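A short reminder: the numbers here are calculations on the coordinates, not readings from a lab. Small disclaimer: the values here were computed from a predicted structure and weren't measured.
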Structure I
Amino acid sequence: MKAIVCEKYGLPEVLELKEVEKPVPASNEVLVKIRASSVNFNVLAYMLGKPALARLIGTGLLKPKVKIPGGDIAGIVEAVGRKVKQFKPGDEVFANLDGCGYGAFAEYAAVPEDVLAIKPVNLSFEEAAASVQAASVALQGLRQGQIKSGQKVLIYGASGGIGTFAVQIAKSFGVEVTGVCSTRNLDFVRSFGADRVIDYTKEDFTKNGLKYDLILATAGYNSIFKYKRTLNPNGSYVMIGGSMKGPHAMMQIAQGMLLGPLISTGGKKLGGLSAKASQPDLVFIKELMEAGKVKSVIDKSYPLDEVAAALRYYENRHTRGKVVITI
């Protein structure tokens, strides 16, 4: 089969399209013929080998341990292991391969049964692949922040891959959503449900006097102390994204994971999300999408042999929604 292979850390040019051995599913695995995948922040970090801490805790010290990157898949079941009960050949499925070996930028993947779910019937493979990790992270972040009907929620980075899902999923919980984005994306963010939008190039959301019950930071950088000042007395801040560029690269992530728990005082809770692949979450997202409450927003798509170009586009632009790989 054809696959994108990453054998050393570096810029997108290190990626190569190669012929590799087609996987054979284990007894608890499903062989999926992949029809689409998508680009996520962690794919870029995996390729670059940044932050350096990631190399120490699992990706590989000098070179990537896992050769085929990519986490999101949508495709068709081709074969199942002897212990698989939930799926059969011909089923249309989607899954997040993070935590179980990556391998999405390929024609086939052997996937543990317990991370797969049936694809939403009203979505294309591309739309399904776009939703897997981004929607799951948004959902888990909102749940960690203990989202409740009637709250005021702010999404920082509302026009990005995770942000577009965070706005829509938050609205499905019956909350008032404020989205923070750039000037060109104001109407875009309004179009999928935000009650209010703030242009971060013209207004500092921490200085307008408004307070929030829950803040999700999906992109960029702001001091965690500014976020804390903007929370209501029992509010929550959850970091679910960051930036690979600029003097504050990765600072938002580090602040959320390390500093947040230390400054959580007086009822205010601050922290970072450690997202996990979850079959129940995918089923929940499937139901939202089939009900028309949430949709995928795709910025641009690329074929498998142009994954390097897709990553360059993702890295150098503020994408609107997701960048998708068609296979």
Structure II
Amino acid sequence: MNHARAASVAIAAALSSALGLSGCSGGSSGTASSSPSSVSSPAFVIDQDFPDPDVLHVGDIYYAYATNTAAANVQFATSRDLTVWTVSGDDALPTLPSWALPGKTWAPEVSELSPGKYVMYFVAANGSPALQCIGVATATSPQGPFAPVGDAALLCPADEGGAIDPSTFVDTDGTHYLIWKNDGNCCALDTWLQVAPLSANGTHLAGVTTKLIKQTAAWEGSLIEAPVLVKHGSKYVLFYSANNYGDDSYAIGYATASSVTGPYTKHGEPLLSTSSSRGRYLGPGGQDVVKSPDGSDRLVFHSWDPAKVYRGMNVRRLEWKNDEPVIAP
């Protein structure tokens, strides 16, 4: 989720093609196959480049969306059980808006407003100012195609370094919120996770923006990002990723509050890191939280393959103690 991501994706595409690490559609080889392919492995449920996953559950199908490849602005996959996934050869966002430059479409988030009404929030490179900014698109199906809305980015705060990593949250009173990160690490600025209410149709902000938390802990390095908000019991739990996405320092943390706008209190140590997973997950991050078919929670996230060529998708059971998250053994 840093500005170096596009270069990483390009390198991953070249290396994967040369080494034969991924031959599946939408993967880091950059070539879409003529038909979808099912992929799984002991380490990854999607064993190819599929970073920054967002998962939407519609009916009995799960839809996972991820950062661009050479073949798609927004790649997506489907599953019925969160374990076996079929990666599509189609592009969920085949046409970028007029303000966006190709090649840096990151961290998509898709929400269902009502049956047949879906909204995608995505990051793209803005031409002027030359920053990463958040756009919005709509569709009548969760698999798209999504069509961009408007002639300008939804969020592009030039004085904060732009905006990335959109996610949504619906509170118990039905209010829809957008949460994001100002991309301050592009410009030696702080990185704040921020929240604002959304309009009824989800296409624009409809209230005051509140800054929630920024990088403060040593393990977070110079940035925090990838916000995901859930409510469990009496607590609002804000998951986030921090540090350098390109190496093993990247990790997942969380903070809690008694209201959407905080104040939030951070948990002292990462919820999931390379060291806490004993090296099973290298640089875990870009997370989402979703209900499994049996009603229990799952943490969905990416991590690096051992050669650091691509980031595959993982799913882990998420448990709770005193309304705070715990990674199941």
Structure III
Amino acid sequence: MKWSNCTKIRLVVVVFVVTIVLGIGSAHGDIIMSEPINVGPLINDSGNVQECDFSSDGLKLYFCGSGGIRVATRESTESDWSERGPVIITGVDPAISPDDLELYFDIWGDWYLRVATRPSKDEPWGNPVKIGPPVGSYDAYTADISADGLSLYFASYERPGGYGEDDIWVATRATINDEWGEPVNLGPNVNSSGSDLCPSISSDGLTLVFNRGPWGGILASTRNSVDDEWSPAVNLNINNPGYFYGPALSPDGSTIYFDASAAWGGYGDDDIWQVTFTPVVDFNGDGNIDTDDLLILIEHWDQEELLCDIAPLPLGDGIVDMKDLEVFIEYWEQENMPEEPEE
């Protein structure tokens, strides 16, 4: 649902008045990125563990390790991963559909995207098939699929109309039962004269993270709506002495998993690592999340002000709006309205 400016302002005022009634107690804001952390030996081993993708609920991790694509599970997004399962498909660069019934992947050496399907989550995967034209008219690899299952993001080297070596493209379909349409290049704000690949799209479709080659870093681009152009990509500046590759954005946008070389240590030649993003909602830095911070957010409403641009993760979208207010209220409730212990 789209909000008019008047509606948004009225909602902010209502929230502010309620806060006052309850009696609860322009600089540069921040979204803090953690130091990289290895996801551990239940996923990583002494060989090469590479590209991954989260299921839509964040409770399954599809990844490439020791002979093909495997799956690990967890009880909740705060839980540790289980030991990885057996190889389910021979391939790399997995991308799982939101209904868990389509698995897109590549095979080293030919760079043509494939898909395996199954009738239900309890049944085995069928034989993979190559994606047909127009996506398969040229090479296509390192794919990711949107949360509604209707947009397929991928990289291509040979496809005409690009800006550099590898470019990121998107194909769409009207329903999950339709064929993919003609791919569209994401444009020069995302693609460069170099190699741009391994896209990962956020659940709301408004944030894209990707690689700029194995050495150029992990970048992110945002847009205000799915009909808008992508903003100029920003390097997240993850500090790594070696190469890293294949970012995967978690469903809530708070975490990026990626494959990093042994230059970082770990368990094998390539391991999966993670960084997490935490918004700073104490805008005035006084140690409290309170009405003073809410006033600062209101003061900068609808402005391009980094102070209160705390959503969506991992880097905000350049404007103070409803997304930022919702995140602020979430953190305000955690501090000022803690859950009562169960009797």
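A value of -4000 was derived for helix-only ellipticity at 222 nm (-39500 (n - 2.57) for each DSSP H run of 4 or more, over all residues; to 500); which structure in I, II, III was it taken from? Structure III accounts for this read-out.
A value of 21.3 was derived for Kirkwood radius over Cα pairs in Å; which structure in I, II, III was it taken from? Traced to structure III.
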